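As structure tokens, here come the structures.
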Structure P
Amino acid sequence: MTTDRRRSLPWIREAIGLLERLAETQADALEQASQWCAEAIAADGLVHLFGTGHSRMPVEEMFPRYGSYPGFNPIAELSMTFHTQVVGANGQRQAMFIERMPGLAEVILDNFAFGPSDVMIIFSAGGTTAVPVEMARSARSRGLRVVAVTSVAQSLSSDVDPAVGTRLLDEAELVIDLGTPHADALIAIDGLDTPVGPGSTAAAIAIVNSIKVRTAELLTERGLMPPVITRASVVGADRSRDLFDAAYREHSRRIARAIDRGSGHDVAATRQEVTPTA
């Protein structure tokens, strides 16, 4: 029984090793990214997050969900992420085609007004498709600090698209390496010539939560921690509702500046929601 049970867990063992290597090799980069995020949020700015395909998952992990807080702006284009039907309308082929379209990133970014302290974090395991690469390039041209979360091994195993000209890791001020192999999948199975069980999502989610927690520590030290969305089982039903409402009000206040392109409304003058600290 024990032997059979262990046979079913090779991916978990590999994933644990992946996360341990991530902690050992990427601690400095995670700290730098967290410092930038804390500076942006403390300055009433935003940390924008973007990913296509399965790289949408870490974008959604950052905010909004329990244990998260405003200051992060998840950007997920449905045309490149909503492909659970796989084939037919809204299928995977279309999503993969669209994320390779040069020029689309600029169209997406042109919807937003960015502040001087804003940060952009871009997730792409492969790091060579047009939209993520050009998203980083265009964000830098707008003065944003850009963090790339990518697999260096996977990125370097692919040729640069001539229409794009560079890789995501070339366009970022800071690179956080997922540490996954070029195949992404972690497990080789006897009798099967193709590996199984990708690791990039697990690594990306670990990176997101590491940044989220460290940024919260830094903001709390400054007395500028926004309200955290928290389950009623922790704080009671009334406070849970209050925190939920406060977090969404604060997100609305911050995002109003980013999507208000010249109405003249002074969103900076509105009150910032801050969680009281002892």
Structure Q
Amino acid sequence: MAEARTMTIVLVHGAFAESLSNWKPVLELLLAKGYKVVAAPNPLRGVSSDAAYVSSILDTIDGPIILVGHSYGGAVITNAVNGNQRVKALVYVAAFAPDTGESVATPLRRFPGSTVEANTAAPILLADGSRDLYFQPDKFRVQYAADLPETETKLLALTQRPMAERAMTEVSDVAAWKAIPSWFIFGTRDNSIPVNLLAFMAERAGSKKTVTIEGASHAVMMSHADAVVELVEQAASAVGGDGVTADDDVSASARNRRRNQGAEWRRR
């Protein structure tokens, strides 16, 4: 089994954010513990192009990798593995874990409760005819990070990065969680991704461990960085050089049942 601290932790932020604002407390804790960390910029232009960009960063890293995604970043890491055998674990932090043929928008239609659409500002039309999305600044805190101080969320609202509208509807080509072990963490007060959807995706992926933080918002990696880092460390400790967890007793039939569950859900 690879030593946990010989692994590189790659963090991929989600929409309406960037690496520093999204991951600062997690970065500080991981670095203090001696981990090698890469905070990968996510272009937020579309699943396939964003995944290709992150995949190119993964190709520059020697040794085993733990890939961590927040929110839309979960869809990106799901596609970014792209056959990279050095990726040993996936950690989904209040994140989408789409199946093949699913977009970010697909499960949101099946599991109502998200207020993303209601709190998104009028789209900005770009020169090429595409449109960028932002949260309404005065709705940012309640939508994204209601458990953070208002002084902090005001800055986050003013510095949010746009997400291309097509990133919401572009479907995933692959589902890396079918082959790579995964861990999930999310809060019970997530207004962006309904809690029952997050729980469904964790169960469908066969999550090795799912952590639910009572009262935490969508920005759980900021308000509860210690819990996120603890889960990342558990993932790093659990996976061996071949990417198989030491305690993996999940049978092929069980994995097939989860895949069939996902297929059945998509047919509804």
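Bear in mind that the values in this text are calculations on the coordinates, not laboratory data. Please read all numbers here as calculations on a predicted model, not as lab measurements. Cβ atoms are built from the backbone, for glycine too; each structure is taken alone.
Looking at distance in nm of label points 7 Å out along Cα→Cβ at positions 59 and 131, point out which structure of P, Q has the largest value.
Q
Given a computed value of 0.55 for FRET efficiency 1/(1 + (r/R0)^6) of positions 139 and 179 (r between Cβ atoms, R0 = 25 Å, to 0.05), which structure among P, Q does it belong to?
The read-out was computed on structure P.
Name the one structure among P, Q that semi-axes √(5λ) of the Cα gyration tensor in Å of 32, 25, 18 was derived from.
Numbers: P: 32, 25, 18; Q: 27, 21, 18.
Source structure for this number: P.
Among P, Q, considering only distance in nm of label points 7 Å out along Cα→Cβ at positions 155 and 203, which has the greatest calculated value?
Largest value of distance in nm of label points 7 Å out along Cα→Cβ at positions 155 and 203: Q.
Suppose you compute helix-only ellipticity at 222 nm (-39500 (n - 2.57) for each DSSP H run of 4 or more, over all residues; to 500) for every structure in P, Q: which one lands on -14000? Before the final figure, lay out the partial values.
Numbers: P: -14000; Q: -11000.
Of the options listed, only P reproduces it.
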